[in-house]
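J.: Each in structure tokens, the structures are laid out below.
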Structure I
């Protein structure tokens, strides 16, 4: 079948969400305007408050208002919480979304240990990295379910089957879906490069791509096979460890600690 992008339902930011994202993307964000915009959206307000009370942030006392939550979280966490809320509203409980949240958690966690300045960006990249699959699954649920079942039998890469069946590349879908969500161009460019990699070693040349790839390698160790998405992972794990200066012992420690990190992130949208 040849899927028509123009007829697909995409995860879109509401006018209010667009306003919030615009404020968050500003070079000098207006906190009062942000708090006002969030306060006018009950779903976002509840999500931000829940996010601020997550075990991930190790709060000793409960936060009950948006203003305190925003000030405690900081703009980067608020941005991630807004995108998570939009995607969760689009496809609650879907396995692909669970995978995106897992990679977001692992990407942020790895960055916090290796390149702390990239932590929040890696969380956002992880959330968005499989938007194409999420869009296809939403619009063609029976066909996509059959695709996944078929993949388990014939062991072809998921992205290859998607393109063969729906006639669209992940890069084409990323362009459209990220525009609908009003997400940053630099993030789009990184993810398009990730999905365009034809030579695995290319992933080792860029820190963003290296962290995204090794997060997928880690997922294979901490998430049961029946719950995973079987994408091609660009880059050899050992080479990626070398790029990020992670020893085998440190990698083992990351694996052991990552389970709690994943559970905390998934609890944010439960």
Structure II
């Protein structure tokens, strides 16, 4: 008797390359117990296409969410956990089918877990202030972790939105020297635009700095190359993705995984 098919997926746009799909398909191929699992990309041009995706795939038990829908997905969820309530961004959704046609969607943010686990081994005592490049959904997960770890931070963006934001043009030697963690949460420098990099004064970076890029393709972005040339420690986003994917896998598959309270 064949096993019932189980489906996972990823929504976002575009999805020309996908860590999640390759990671999970590799996981499934290595275990006979997971031979009935599959992972599909769903490149949707508008978030309103989500309902059709789910109803066409009743075997779907969960999906990951990437750019540009980590914040837009909130309006489609029946409940979220406490981290999502604070971060206001979701990258993991569990689909709980009530019958063959009705379901509920529960939202989580495993980026928080992934970022925390991947950056902690590199933090030193003097790393007490950080610059977060970008203000999108991923930046909120980074900010949440820094708040948890007691690390002060500023967002850096093209336009300031709050008292905790500065612009790229505001960056100078004094600010750079004070904030010795720099995290790029923007897509600048991501494949295929691999020659681009955030516009910051790299000349003020030195060996005391930790520079982290959430991008994993290429494995060493121009941002990281330039920071490394100045002596900084560098980290790319690959391990963060592995950690967040394994946390998402637990959410998708563990029946007793804590379901968020309805909210």
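Every read-out reported here was derived from the displayed coordinates using simple, explicitly stated rules and does not represent laboratory data. This one's a predicted model, so the numbers in the text were calculated from it and none came from an experiment. Cβ atoms are built from the backbone, for glycine too; each structure is taken alone.
J.: Which structure, out of I, II, was Cα extents along the principal axes in Å derived from, given a value of 65, 38, 34?
T.: Among I, II, the structure yielding 65, 38, 34 for Cα extents along the principal axes in Å is II.
J.: Turning to a different aspect of this structure: One of I, II was used to calculate helix-only ellipticity at 222 nm (-39500 (n - 2.57) for each DSSP H run of 4 or more, over all residues; to 500), giving -8000; which?
T.: Answer by label: II.
J.: Also, I was wondering about something else. When relative contact order in percent (Cα under 8 Å, 6 or more apart) is calculated, the result is 23; to which of the structures I, II does this value belong?
T.: Source structure: I.
J.: When FRET efficiency 1/(1 + (r/R0)^6) of positions 65 and 193 (r between Cβ atoms, R0 = 35 Å, to 0.05) is compared over structures I, II, which one is greatest?
T.: II
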